[in-house]
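Below: a set of structures, written as structure tokens.
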Structure I
Amino acid sequence: MTVKAIILDWMNTLAHAKPDNYEQYCQVCREFGIEVSPDKIIRGIYAAVTQVPEGLPHKFSESGDPEVFVRFHNIVLSQAGVELPRDTVLEMLKRESQIAREETYVLYDDVLPTLKALKERGLVLGLLTTIGKDMDIYRNLGLEPYLEFVVSSKEVGVTKPDPAIFLAALERAKVNASEAIYVGDQYETDVVGPRRVGIRPILIDRYDLLPEVSDCPRIHTLSELLEHL
């Protein structure tokens with residue numbers, strides 16, 4: 001079946017935080033006198049996002065239940081071989097959330113050239129995101145000329161990998177599932193999720209975290225997507 005639409009994930013597919021999430025963790029660890037390997041922190045963040053997606057530091061509030069955030073933090077640090085008392089973890093969480101709320105987003109260098117090439121092929125391009133950011137962020141980063149639509153979990157009322165959010169993207173793209181490709185960086189949400197509704201998934205693994213994945217194409221840069229059309 002001819003590919004007519006490309007649906008793209010946001011974080012770690014098109015954009016990343018600045019400072020990057022792993023840099024934020026390394027900074028906070030240094031402030032608390034802990035030296036960690038950036039490579040292990042990257043792997044720890046991937047594991048934590050996979051296991052406890054609701055525990056992201058920018059959502060942390062001192063007035064709420066901290067346990068999910070403590071769990072997220074402990075998963076990250078366990079990959080670096082670090083185990084800390086709960087009180088220390090809570091103090092680190094406060095600092096991490098402060099930094100996270102001040103972060104901005106930047107596109108990877110390969111994004112705009114690849115979107116331009118895809119657009120020139122006549123493909124419908126759309127963004128599917130679970131992050132409830134204002135649309136201005138996509139416009140300010142230069143994505144508006146390339147995207148036909150943006151679907152958010154806030155709009156649909158569910159998050160990935162719920163089939164409804166992928167079906168909403170197909171409806172906006174005006175294509176059948178077999179005519180679409182979905183590109184994202186998380187296996188459970190971005191491979192298993194779209195596959196459930198018949199969309200062909202492609203895993204973007206920018207940090208080479210998932211070499212064991214063999215049941216779908218795995219790319220390391222967005223520009224490699226062109227080779228799979």
Structure II
Amino acid sequence: MVVPYDSWIQRVCPAPRRHLAQLVLRFGLKTGLDIGCGETSPLAPLRARGFRSIGIDASPECIERARRKGLHDDYYCADIRTFPLRSLAPIEVVVMSHVIEHFSRDEGLNLLREAEQLAGRLLYVETPHGFVEPAYYDGDPFQRHRSGWFPWDFEARGYTVFGTGLGWLTGRRGDRRVPEWSARWADRLFQRVIYRRPQWSNVITAMRYQDERGITRIL
């Protein structure tokens with residue numbers, strides 16, 4: 001279920017993915033693309049509101065699991081470095097959740113530029129704050145992290161950047177420095193502060209919204 005944009009939950013404990021859903025509903029956006037969709041998607045709950053989405057991922061297993069869960073309307077199993085993303089236009093909303101860090105800086109910037117050109121209204125990028133090597137990746141080379149990203153990388157391009165989780169609770173390998181239960185409580189307790197102070201966060205979310213005239217708006 002999608003939480004309405006005036007929900008008290010978002011005011012008490014703001015979350016970027018909830019904010020994304022609120023923006024889609026507020027501005028009546030209807031089409032989206034999830035790049036590197038994996039087995040979950042922030043766009044999936046919106047389909048109950050008439051939103052249509054496409055998922056693309058390099059892993060056949062992830063695509064199959066996403067299809068079984070009914071996350072999207074259409075699917076592509078392809079390497080996004082070579083897939084002609086512009087052929088999917090027009091698309092109003094483009095999502096890249098924990099994708100860009102799996103590429104080199106140059107590849108990541110190229111992908112970001114292509115996503116910016118494709119997203120007609122809203123682009124959502126979620127990534128670890130700085131370089132964080134994953135604690136495990138099951139031997140899959142696509143799961144390795146190859147670059148680190150910071151708030152200013154996106155702010156300089158006109159994005160509004162939000163934070164999630166306390167950064168000092170997580171080590172460089174993505175492992176918790178305190179017990180998991182206490183880290184979760186600390187994250188929730190301080191989320192309202194961290195949300196607008198991404199420099200203190202564990203994960204950053206960059207969003208760029210353009211109105212109908214193509215003017216970038218601060219969110």
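Computed from the coordinates by the stated procedures, all read-outs in this text should not be read as laboratory data. Keep in mind it's a predicted model, so treat the numbers as computed, not measured. Cβ atoms are built from the backbone, for glycine too; each structure is taken alone.
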- prompt: Which structure, out of I, II, was Rg/Rh (Cα atoms, Kirkwood Rh), for residues 56-159 alone derived from, given a value of 0.95?
  reply: II
- request: Check the numbers for relative contact order in percent (Cα under 8 Å, 6 or more apart) across I, II and tell me which is largest.
  value: I
query: When distance in nm of label points 7 Å out along Cα→Cβ at positions 32 and 88 is calculated for each of the structures I, II, which structure yields the highest value?
result: II
statement: Computing helix-only ellipticity at 222 nm (-39500 (n - 2.57) for each DSSP H run of 4 or more, over all residues; to 500) for each of I, II, the value -11000 comes from structure I
